[in-house]
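Any read-out appearing in this document is the output of simple, stated calculations on the displayed coordinates, not a laboratory observation. Values in this document were obtained by computation on a predicted structure and should not be read as measured data. Cβ atoms are built from the backbone, for glycine too; each structure is taken alone.
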Structure 1
Amino acid sequence: MFTTVRYFVKTSIIFLVLGILTGLYMAYTKYIGKVGYSLELVSAHTHAVLVGSVMMMIMGVALWFFPRAEKSDTKYNPDLIFVVYWVMTIATGGRFISQVIMSFYYSDILNILIFCFSALQIIGMILFFYSIWGRIRSVGSHIREAKGEKF
């Protein structure tokens, strides 16, 4: 497993822990504290778990398992993938922090930041899958399928 893959996988675990702890806090405020929580915390929790944990784990595992890029593949760029890692990490972390703060304190600036971080998450995902598109290919299984083998 190479460095960028480890970054994606370990960062996804950190976001999972953040999401789980946020969920625990929400459970505490609702069931023990009897005060409830804002929808901003629901969104922060959801994005930490689904984008920060699940999506970044998918990206890391895809990067690790998919076949190497062919020599002629001009879309795949390991440097771009590393930039995407940082875009996803900063955008997801920034969105999480902004929404947690927004759950306690309203700010127009935070609204703008949340939107910008959301857009960066989308851009990061698009760039990632654009870059690895050529790596999503058959490496030998198409020959076995042509002979009638079922998977």
Structure 2
Amino acid sequence: MKIGLISDTHGLLRHEALVALEGCDRIVHAGDIGKAEILEALRDRAPLTVVRGNNDQDDTWASSVPTHAVLRIDGVGIYVVHEMADVPEQLPSGIDVVVTGHSHKPLQKQQHGVLYINPGSAGPRRFKLPISVGFLHIADGQVRGELLELAV
């Protein structure tokens, strides 16, 4: 199972990001979407889980987008929220992965047996940070993260 991770599109869904996400079994958008059309384009590629980011607050379409999501895929528990500051101190039972966005900085780390992964930003470039997406590879109840810098 290959899950595509994208965040911080801020209204810009790059062709390179769409190409990178081709073939994913599922896609997770970790917030700061920017436009409803981005969600439609991602849903055309794979089943989509999405959370609202801090910049999605004033948009009428975004009011129906949850602030966090919990997924269970092939025995792996995944918690999705836009900002690391909003990750609960006590994660729900069975969480193996926390997916965040917000910082625009791709990051992958293990902490207390949990994989924390931020795919970075796939939207407008911020400072000199890379444009990137991420992936979760799940097999036999095990998960591995991957970050991919896009050539833009």
Revision key, fill the gap. Computing mean projected area of the Cα convex hull in nm² for each of 1, 2, the value 8.3 comes from structure 2
**Study point:** Which of 1, 2 yields -22500 [helix-only ellipticity at 222 nm (-39500 (n - 2.57) for each DSSP H run of 4 or more, over all residues; to 500), calculated]
**Key:** 1
**Study point:** Identity of the structure behind 2.2 (criterion: distance in nm of label points 7 Å out along Cα→Cβ at positions 87 and 135, calculated), options 1, 2
**Key:** 2
Check your understanding: Can you say which of 1, 2 returns 1.00 when FRET efficiency 1/(1 + (r/R0)^6) of positions 71 and 103 (r between Cβ atoms, R0 = 41 Å, to 0.05) is computed?
Key -> 2
Exercise for review: For distance in nm of label points 7 Å out along Cα→Cβ at positions 15 and 47, the calculated result is 3.1, so let me know which of 1, 2 that is.
Suggested key: 2
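Once relative contact order in percent (Cα under 8 Å, 6 or more apart) is calculated for all of 1, 2, which comes out largest? Write out the running numbers ahead of the final one.
On the way: 1: 29; 2: 25.
Of structures 1, 2, the maximum of relative contact order in percent (Cα under 8 Å, 6 or more apart) occurs in 1.
State the single structure among 1, 2 that was used to calculate Cα extents along the principal axes in Å, for residues 23-78 alone, giving 60, 17, 10. Could the numbers behind the result be given before it?
On the way: 1: 60, 17, 10; 2: 36, 22, 14.
The read-out comes from structure 1.
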Practice item. Check the numbers for FRET efficiency 1/(1 + (r/R0)^6) of positions 31 and 127 (r between Cβ atoms, R0 = 41 Å, to 0.05) across 1, 2 and tell me which is largest. Key: 2
